[in-house]
Structure 1
Amino acid sequence: MGVFCFHPMAEKISVGAFYNPHLAGEILDAAGRIDHLAMADPPRKDDEYFPKIREKFVLLLHDYIGQLSDPVPPHALERAKRLAELYRSPWIAEHFQCVLTQDGRYNVDYVFPPLYTREFLQRYIRNALDLQREVGRPLVIESIPRYFAIHLDEMTEGEFLRRFFEATGCGFLLDTAHAWLGAHYQRRPARDYLAELPLDCVTELHIAGVAEYSALEGPWIGPVEPTDEILDLSAWAVERMPRLRAVTFDAFSTLLQPGTIVRSVERIRDRLGLS
């Protein structure tokens, strides 16, 4: 099995996708065109394909570990260790997310970004350092787009992220569709939005599709191929990512149709010049 290195001087940029068990057969057939698979869920006991998947692909732990605005509980740390060892994951991923209320009473059932305040920054730094130390692998953190205005920030998103990465040594996991959505709902040019983020800290790039959602009355991430606009934005951003090690087509859903993963990975390779 080939591996790719977290070290910024490694030459290979891996191109992969999320593992969707209902499409395991076609994913295995595409070994060689798909370099790695991100694992959003643990393998099911009845997944007959997983042993071959583990043999043929680099696997990245992208499961839910914990809300890093709060300390990760011991049972979640042990679970993360087990999965990282099972996958032989070169790094682990989590989000800049808030799901649980601070008193632990409510779960909002979706990922929201933190407030960009000094208090939140210190909490994320402390808990990210603890997570890296306990699991014993590098950590990459993915930012979350906002689709409504919050007027409680003490700094910009870009400043918050920059200060976090400088303090922790973590890698940045950027999703260009997230950035496109953030810009869309702020009514800003997407390149201007991206230019304010610490692109030089990016280790892994996610490229997702977007679809219209009636509840939002607008676009959001969907289990579809990325648009040409998202691909063009990704190509522009990649030129500004000297530490980039992996590019992942971000789609994990039972609604994902056969052929979508392979076509999307090939389009990403072509547009980003990674063929």
Structure 2
Amino acid sequence: MIIIGEKINSTLKAVRPAIEDYDTEAIQSLAKRQYEAGATYIDVNAGMFMDDEPERLGWLVETVQAVVDAPLSIDSPNGKAIKKGLELNKNGKPIINSITLETERIDEYLPLVKEYNTSVIALCMDDSGMPETIDERVSIAEKLIERLTSEGVAMNDIFIDPLVRPIGTGSHYGVVAIETIRKVKTEFPDVHIACGLSNVSYGVPVRKLINQAFLVAAMAAGMDGAIMDPLDKKIMSFVYATEALLGLDDFCVNYLSKYKEGALEN
């Protein structure tokens, strides 16, 4: 499972002051803790600082890569900020988080994907807005994959995001996301799937419980990546257990290793 650590994000109230104050120690501690907890990538986001986002995102990139070797997920709706982060990146192949099929967005970001040879999270959304149905999302995913591969992006550098929406605003959204994952992964087995896991539980109580249940169902449908909190020991335990159940962990070697490390929580 590809874990994209979500904690260095300016939308989080506990983290925003550290970015605002250029608190190197706090950001580096958060990066190291996520990496040590199992994050494959560290996401960096300074999007709340619209006046000087490129500068702050660049600072986050340099600050994080000074203490961890993990590749970065460079996260912004601002192409100039993405470019700044990519210019400063030294930690191997990063992920751009994210593009959509919206004309303005893909036309701005695709040249950066190609120039810097990055992976990319591709969100199932186009100029018509947020699609409601499974078929609409799969259709957008197909067009995104076709556009990206036609420009030379490798299948295994594409991470399709099925557009997870809160089940509290529509009881069908969980099923729509899960079945979109299943259909995309069946049609394009070489692409990755990565979503913002906690989006599904926004606005409902005991959010972690919903997140855990969604994680298992989505992994069973073919999801092999998630933007999530690796510091949540319980949900990471669900990752390891689900991998073992799905035959993705030969002879439960990784599960047993995590047990011996004390990384599992029941």
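Quick note: the coordinates plus some simple rules give every number you see, no bench work behind them. Computed from a prediction, not measured in an experiment: that's the story for all the values here. Cβ atoms are built from the backbone, for glycine too; each structure is taken alone.
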- Message: If FRET efficiency 1/(1 + (r/R0)^6) of positions 28 and 68 (r between Cβ atoms, R0 = 30 Å, to 0.05) computes to 1.00, which of 1, 2 did it come from?
- Response: 2
- Out of 1, 2, choose the structure whose coordinates give distance in nm of label points 7 Å out along Cα→Cβ at positions 92 and 212 equal to 3.1 when calculated. 2
- Message: Starting from the value -11000: which structure in 1, 2 was helix-only ellipticity at 222 nm (-39500 (n - 2.57) for each DSSP H run of 4 or more, over all residues; to 500) calculated from?
- Response: 1
- Note on the structure: Structures 1, 2 compared on mean count of other Cβ atoms within 10 Å over residues 12-19: the greatest is 1
- Can you spot which of 1, 2 the value 20 was calculated from, given it is relative contact order in percent (Cα under 8 Å, 6 or more apart)? 1
- Comparing distance in nm of label points 7 Å out along Cα→Cβ at positions 132 and 180 across structures 1, 2, the largest value goes to 1
- If FRET efficiency 1/(1 + (r/R0)^6) of positions 76 and 252 (r between Cβ atoms, R0 = 35 Å, to 0.05) is computed and equals 0.35, the structure in 1, 2: 2
